[in-house]
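Visitor: Several structures are given next for inspection.
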Structure P
């Protein structure tokens with residue numbers, strides 16, 4: 001067997017090993033989140049609230065800025081095309097649906113993948129290198145219960161909340177440019193937006209945000225447990241975590257967009 005084939009086979013085996021480990025890691029997290037609280041192992045709510053502040057509240061400014069700009073861009077781009085058909089007012093409805101179904105959950109997840117996934121990996125990776133996680137295991141404290149579950153729960157709660165905020169601010173940005181720059185009457189803009197939006201549009205975006213939150217939390221918390229090589233290893237793991245989160249989020253978005261298109 002050639003060296004190239006050997007390397008390819010080793011990469012496949014490494015990928016399968018990581019996939020198996022990730023599945024076990026996710027199952028263990030779900031056990032501590034769903035089953036253990038009914039067996040006398042309560043959730044660490046104070047730590048969860050602290051993580052919610054780090055994950056959600058401190059992400060509000062950048063999410064708001066990105067959402068406002070995206071709302072402006074969507075209305076400008078759709079109005080540019082619709083103006084050829086004399087239907088500029090429909091830019092409001094197109095922007096509203098695009099924001100709630102696709103752009104708001106996806107861009108919010110991408111922002112948090114860059115900010116939060118990196119932070120999770122760097123923090124836990126440093127704890128792994130300095131053997132703090134080993135110390136927890138010696139004290140019979142589950143690292144997953146102590147470190148991972150609060151971060152996972154915080155992401156699951158806060159990303160949908162940030163997505164709702166992104167929906168609102170993105171529509172506000174679209175309203176701003178649509179009424180002031182394009183010349184759509186405010187009452188007509190609001191009417192077109194509300195007429196086009198359906199409950200399933202908002203729900204599908206929120207479902208996506210929950211899936212994206214689980215991906216960011218799991219990838220950001222799983223990667224540090226494989227850290228090797230000191231501070232250099234932490235930096236490499238952080239890079240891998242962000243890249244893996246982004247790729248997985250985009251693939252998941254493609255999958256669920258297709259599912260919602262067929263069944264909703």
Structure Q
């Protein structure tokens with residue numbers, strides 16, 4: 001895949017035990033004829049190859065929130081690439097526009113799989129990434145996207161969905177999942193109801209996928225993003241669930257990357 005690295009920004013952050021250089025890069029790449037623009041982050045003070053994590057954005061596209069999560073992963077020692085599913089410059093600002101754009105991809109799972117796999121290809125092509133140690137995480141719409149990455153048969157070791165949509169029009173495709181799956185969900189999420197969670201669990205069980213579904217009591221949709229303040233109603237930040245789910249993700253990564 002052809003892509004362009006540009007807009008290199010080096011940020012120095014104080015860590016323990018010493019200093020680390022967090023380097024971020026805007027990455028222009030393509031899926032078919034569509035130009036996409038993602039975001040790469042890694043600790044430049046580390047040497048050698050390391051695990052790579054693909055990050056997929058919420059329904060408003062690749063914005064500061066997804067980039068911040070990529071930075072947090074880089075601070076943990078991973079190479080993180082925040083993919084662009086919608087296309088360069090397509091960043092919906094209103095709820096109706098975000099619903100329309102995310103709905104387009106939810107209705108066309110083949111296109112969604114192509115876009116998320118294009119992002120994975122960029123991550124795999126980085127010189128400092130150990131391509132045998134890959135995982136993907138996604139938030140809301142991005143949770144749906146990374147589950148579709150798994151259903152496409154992508155060679156990743158782990159998939160983490162944060163308050164993502166769990167439904168699938170082709171549940172039989174779960175047989176293609178090679179990764180371990182961790183779904184972190186708000187028990188009070190009004191958009192992903194109990195029947196959808198039950199169908200997801202049946203899908204994973206029938207396909208013999210190694211998965212866990214963790215439900216956080218009282219947590220609603222979008223519980224990891226502080227910008228979610230019940231707009232739209234039902235999307236609300238929950239600090240306790242946010243912190244707990246991030247810890248679960250870190251434990252999950254230690255587990256999947258400690259074995260070959």
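Visitor: From P, Q, which structure was helix-only ellipticity at 222 nm (-39500 (n - 2.57) for each DSSP H run of 4 or more, over all residues; to 500) = -25000 calculated on?
Guide: P
Visitor: P, Q: which one has relative contact order in percent (Cα under 8 Å, 6 or more apart), as calculated, at 30? Can you show the working numbers first?
Guide: Numbers: P: 30; Q: 13.
Label of the originating structure: P.
Visitor: Could you tell me which structure in P, Q was used to calculate semi-axes √(5λ) of the Cα gyration tensor in Å, for residues 79-214 alone as 44, 14, 10? Mind showing how you got there, number by number?
Guide: On the way: P: 44, 14, 10; Q: 22, 20, 13.
Working through the options, I get structure P.
Visitor: Then there is this: Taking distance in nm of label points 7 Å out along Cα→Cβ at positions 31 and 207 as the quantity of interest, name the structure among P, Q where it is greatest. Don't jump to the answer; show the numbers that get you there.
Guide: Working: P: 3.0; Q: 1.7.
Comparing P, Q, the top value of distance in nm of label points 7 Å out along Cα→Cβ at positions 31 and 207 belongs to P.
Visitor: Comparing distance in nm of label points 7 Å out along Cα→Cβ at positions 71 and 103 across structures P, Q, which is largest? Show your work: numbers first, answer last.
Guide: Working: P: 1.1; Q: 3.4.
Looking at the calculated values, the largest one is Q.
Visitor: Assuming 2.9 is distance in nm of label points 7 Å out along Cα→Cβ at positions 63 and 143 as calculated from a single structure, say which of P, Q it is. All intermediate terms of the calculation are to be shown ahead of the outcome.
Guide: Numbers: P: 2.9; Q: 1.8.
The correct label is P.
Visitor: Check the numbers for Rg/Rh (Cα atoms, Kirkwood Rh) across P, Q and tell me which is largest. Intermediate values should be presented prior to the final figure.
Guide: Numbers: P: 1.07; Q: 0.94.
That would be structure P.
Visitor: Work out which structure the value 16.1 belongs to, where mean count of other Cβ atoms within 10 Å over residues 55-62 was derived from one of P, Q. Walk me through the numbers before you get to the answer.
Guide: Values: P: 16.1; Q: 26.2.
Traced to structure P.
All of the numbers you see were taken from the coordinates with simple rules; none came from a lab. Keep in mind that what you see is a predicted model, and the values were worked out from it rather than measured. Cβ atoms are built from the backbone, for glycine too; each structure is taken alone.
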